[in-house]
Structure P
Amino acid sequence: MSCRIDVQLLETPLDPSEALAFVQGAGAGGMVQFVGAVRNQTKGRRVLRLEFEAYEPMALSEMRKIAEEAARRWPLLAIAIHHRVGVLDIGQLPVVIAVSSPHRKEAFEACQFAIDTLKQTVPIWKKEIFEDGEVWVAATP
């Protein structure tokens, strides 16, 4: 079974419906989507906005590797991994991942693997802008 893959690093707002549409298909019994949003606080500090930067060629390559590894581990039909770069306000979406498989269990597992691995391996950095300062952190939970 071949898996369709869509990886994107964008400066424009993410649309979860685009990722979900990419993974839909007649054989998809399970479709799972993770949508990450910019929240208004971190560790009790009020967040004003986030800024994401990436080493684009390597980020796209690593995102593709994650998708390919997920497709090797689970019987996926399609996977989409989209990430934003630039300045994001509260409520905006920095990451969207969608996965489809014949069964829900594999779709859930593959989606969890994709977001967890992305946070660990993809060269995307985040700056948190607070009311009283700012800090660069790896784009990890």
Structure Q
Amino acid sequence: MKFNNSLATIILEKLINLGVRDSFFGFDGNFTEDELASITDLTITNCDGLLGISNLKNLKTLKIIGPNLSSFNTSLPTNQILDFSEINKLLNLEKLEIIYDENIEILDIENLDKLTILSLFCNSNLVKVKGLDNKKKLKKIFSIM
């Protein structure tokens, strides 16, 4: 299973926090299906891509956070995610939050039939959310651009 390098590091850190992995030592960039299945929620910051996130088959909650550059030092690293299409492959996703991400322009949620909460906060370049009109289970939408 191929993952973007920074995403693999975020997943590894999550697995260590869950007690599934012991440490970063000896990490070769690969995960087992059982390890990936153990992740049900994930917060992504300082990431340069989402390649491989669709391998997290049990992911129910995803939060992507970029820094609010007006309230932080501008030398902080920001997300460099340019392709958000992998999110639409997370078929068990129930909650999606994208906060302060300047790179997102289009968000496709057409395949996310289990989505109940969608929070979009201060994503200044977001112009379109595809599939929003056919979400029967969506209970809460929070959006401030």
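Coordinate-derived values only; no laboratory data. Since the model is a prediction, treat every value here as computed from it, not as a measurement. Cβ atoms are built from the backbone, for glycine too; each structure is taken alone.
Source structure of the calculated read-out (semi-axes √(5λ) of the Cα gyration tensor in Å, for residues 56-103 alone, 25, 11, 8) within P, Q: Q. Largest in mean count of other Cβ atoms within 10 Å over residues 40-47 among the labelled structures P, Q is structure Q. Determine which structure produced the value 18 for relative contact order in percent (Cα under 8 Å, 6 or more apart), calculated from the coordinates; the candidates are P, Q. Clearly, the read-out refers to Q. Starting from the value 8.0: which structure in P, Q was mean projected area of the Cα convex hull in nm² calculated from? Going through each structure in turn, the value belongs to P.
Which of P, Q yields -4000 for helix-only ellipticity at 222 nm (-39500 (n - 2.57) for each DSSP H run of 4 or more, over all residues; to 500), as computed? Going through each structure in turn, the value belongs to Q.
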